[in-house]
Structure P
Amino acid sequence: MKAIFLTGFMGAGKTTIGKLLGEYLQLPVIDTDEQIEKKMGQSIPKIFAEKGEAFFRKIESQCLQQMPTKDVIITTGGGIVIKDENRQWMKENGIVIFLDCDLDVLYERIQQDSNRPLANKKTKPEIIHLFQQRERFYKEADFQIVTSYLTPNEVVWKIVDCLKAQQLGKNS
């Protein structure tokens, strides 16, 4: 099976859903942000503070392109989609699933999270603006699943349904 890339804005549930989906499909789960932290020996907020977003995005792209492309679930950082090369690489090497979430729900989840350097202590309009800048990129995914009012298990079932439908489409 091709790699499954979970994309979406911060707080959409990529990490939680990735872990559950990995258990269900019995596939390993790799988180791009965790890989970056291991490679750099620093937290994401520290990388942003010391080296800036442009440096982080460069490392993020390098990390993405070192990911396996078969039999794996990859949870991505919320901003990975802003670079054309990342979106193209994911589409060519896997199945991209956009976990979409209501902006009110996202804001409640992320507003005070110090591990999210682009959201920490931002106003709701600022968070909405950041989401709107990325939304068209998220929507280039193969599948879009609205997660706002679903349980994590319900989201996993929807993903599994999408994967089955794609397999049926290929076998037709």
Structure Q
Amino acid sequence: MPPRAPRFATADDTAPTVRRLPWGWAGLVVALGVLLLLQLVLADRARLAGDANWRPRLELACGVLGCDLPPWHAPDDFRVTTREVQPHPTVPGVLLITASFRNDARWAQAWPVLEIALQDLDGQALGLRRFQPVEYLGSPPASPLIAPGQSASATLEILDPGKRAVAFTFDFH
């Protein structure tokens, strides 16, 4: 029997067959792409959680996957509902400051740092101090977060800067 020529050396009139990706492989590639996108979103969740559009989606995803999100931080959403500065009733040379505020954010957020500034007639600051929650609440808060719509009261005693102090402002950080 004569030796046979290798297949690639023989003339073959048939067209080469083109292999096509089966649907199973295409589905796997799409699923891996979706998983990669989910991984990227979860890896960047701390930054995205500060965006009101992303937060509900991340809360849903973290509820299913068991991950955690940082507390919402929107100090501009705290509103002072009442405030009063008066001489301390029993301690001379001290002012008693009382205020109530509410969290108007859509989500619970960490207790704010309360900033009080005293000003003179020209609007110049005479004094400014920031108070931590334990200072203005009198004890650590029962919960690390203040719920949406929840109100709180602050009571502070500060040294009286004298007759020059005619105005005060509250700010949250």
Structure R
Amino acid sequence: MEGEGMQDEARRESIARELKRIEESAMCSAQAQFEQTKQWRGINLLLGLPASLLAAIAGTAALVNASGRVAAGVVALASAGFGAMLTTINASHRMNQAAAAANAYLEIQTASRQVREVDLPDLSVEEARGVLAELTARRDEQNKTAEPPNRRSYKKAQENIRSGGQSYAVDEMESEE
């Protein structure tokens, strides 16, 4: 009986370590997806603003002066080019996808931390293993659907994490005690 209790404790510690791995993985993935969101937002603005401004300028030039039709046509073509790039890249959609993926990873990260920190001591080993399997499946499913972050987003995410971008004041207070 005593050996079984020690075996359960060893399994519980292994489950806690694996929950921590899922938490860390989700944290890194969330940060990378948030960086992707920022990049796609920037691209959306970089292409969308000139397209809108050039369209307004072309319309104004065409209406103001009949001799400005050539200039208006050139500006309209430039506006169309920016609009075509924006449509092809679909930055707005990609930005929304990255934000949704980031938030899904944050949910997994939070759930893993809460199970490890709050629930694990009161769960049987079988229940804890079941929760671990469920969180693993959620993370794996999110990994399948999320667009892989580019190298710049990944590096920026790592910098954010190292600089404390994912730390809570309560955790810092506990480490000082």
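For the structures shown (P, Q, R), distance in nm of label points 7 Å out along Cα→Cβ at positions 39 and 127 is largest in Q.
In terms of Cα Rg over 2.2 N^0.38 Å, which of structures P, Q, R is highest? Each step should come with its number before you reach the end.
Values: P: 1.00; Q: 2.09; R: 1.60.
Structure Q gives the largest value of Cα Rg over 2.2 N^0.38 Å among P, Q, R.
Structures P, Q, R were shown, and helix-only ellipticity at 222 nm (-39500 (n - 2.57) for each DSSP H run of 4 or more, over all residues; to 500) at -30000 was computed from R. Computing relative contact order in percent (Cα under 8 Å, 6 or more apart) across structures P, Q, R gives 33 for structure P.
Read-outs throughout are calculated quantities, based only on the coordinates presented, and are distinct from any laboratory measurement. From a predicted model like this one, the values you see are computed outputs, not experimental measurements. Cβ atoms are built from the backbone, for glycine too; each structure is taken alone.
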